[in-house]
Structure 1
Amino acid sequence: MISLMVVLLLVRHAMSVTPTLDGPDEHHRPLTKAGREQAAALAAALAGFGVSQVVSSPYLRAVQTIEPTAQALGLPVCHRDDLREWRSGLAPAPDWQAHYEQSWNQPDLAIGTGETLADLTNRAGNAVCDLVASASPTTTILAATHGTWIARALLCAFWLSMPMPATYKLSFDGPHLRSALGPGLESPDRVHPNDQSR
């Protein structure tokens, strides 16, 4: 039996336009000028990873973050809805952080018709498992997504300190995560809590 060695590079989008009530909606918020520069710099930083597949949240800021890298690699960007941002149910507001903290403390709490953090955790974990399971042996997948998504996929409470952009390298042997590296992770051999092979 061939061992399925897969590397999943999770990239949090670069700096985007701040959400406002009268601004672009969540799907259409673009990168700022600084964010576009960050996205261009990512192409050079990610060039040596041997990426063979590029996937992205359908949200504009994630797509814009990964497009320069995909173009440099000559690869298409495939949109995946399961990589989308958390649909928190919150409208843009100055006290958003307090609502986020409440949701982190009560992950089954829904705000209005929003998605719970528990639901996001399941979606993110399932997306990671699906990407790894559907990959060919020795594949490196580049996935552009969002900070809360990454934090919930890794079950780490570092979402407020996660830089934009940020890259996390997850290495799998079959369905088993062997290592996870990136900003905020305590150890390179940290076991992935969403590893569904347990």
Structure 2
Amino acid sequence: MLNKQGFNLWADDYDKTVQSSEENDSYPFAGYKTILNIIFNEVMQKQNSKVIDIGFGTGVLTSKLYDNGHQIDGVDFSDKMIDIAKTKMPKANLIEWDITNGLPPEFKEKKYDFIVSTYSLHHLSDEEKIMFLKQLISLLRENGKILIGDIAFENREKLELCQKDNIGHWDNDEFYLVYEEIKSVLIKVCNCDFYPISHCGGVFVLST
């Protein structure tokens, strides 16, 4: 798994790497554009919404929301990626932060219409993910939604099949989302739906 220094070194070429994987319909970013478009279109159903982006990277998704009048908060742990994102969203509230420590204190008291996260939660262990998601759920406004686009699978069997097919470059230090497992843990906390988009990616929608 890339650490902060690794992501800083990767920042300038990150979008090109994603594009290559997406165009080749290959792990890990197959379906990337469709996944981001689904999340974008969902947020666009509400005008001038309050949005927090968890792991916004270079701001590919949130800069489009920013340009359409949405209020953007965001956290990312790569200062180099934050610098790139700030050029696209100069008035957004972007914080350097490692989500393994939860959320920054200044965001914990806020409420959001949408909480979005694309290709970042797989850096948390399964246990850390559940704890973090529960924290995020408490920040939703009435009728708010958490929208997660990531490397994700309907069940453990499909994850293992993808791992077998990509054994040469599978990242064993990342913890990919498995719908059946997450839903079973959060069943008494929130509604959880999953929309598979590619063989290795999809969109989660969490709501109360």
Highest-scoring structure on distance in nm of label points 7 Å out along Cα→Cβ at positions 126 and 142 (candidates 1, 2) is 2
Work out the source of 3.7 here, i.e. which of 1, 2 gives that when distance in nm of label points 7 Å out along Cα→Cβ at positions 70 and 102 is computed. 1
Can you tell which of 1, 2 yields 31 when relative contact order in percent (Cα under 8 Å, 6 or more apart) is derived from it? 1
Output the label of whichever structure in 1, 2 has the greatest value of FRET efficiency 1/(1 + (r/R0)^6) of positions 62 and 94 (r between Cβ atoms, R0 = 30 Å, to 0.05). 2
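Read-outs throughout are calculated quantities, based only on the coordinates presented, and are distinct from any laboratory measurement. Keep in mind that what you see is a predicted model, and the values were worked out from it rather than measured. Cβ atoms are built from the backbone, for glycine too; each structure is taken alone.
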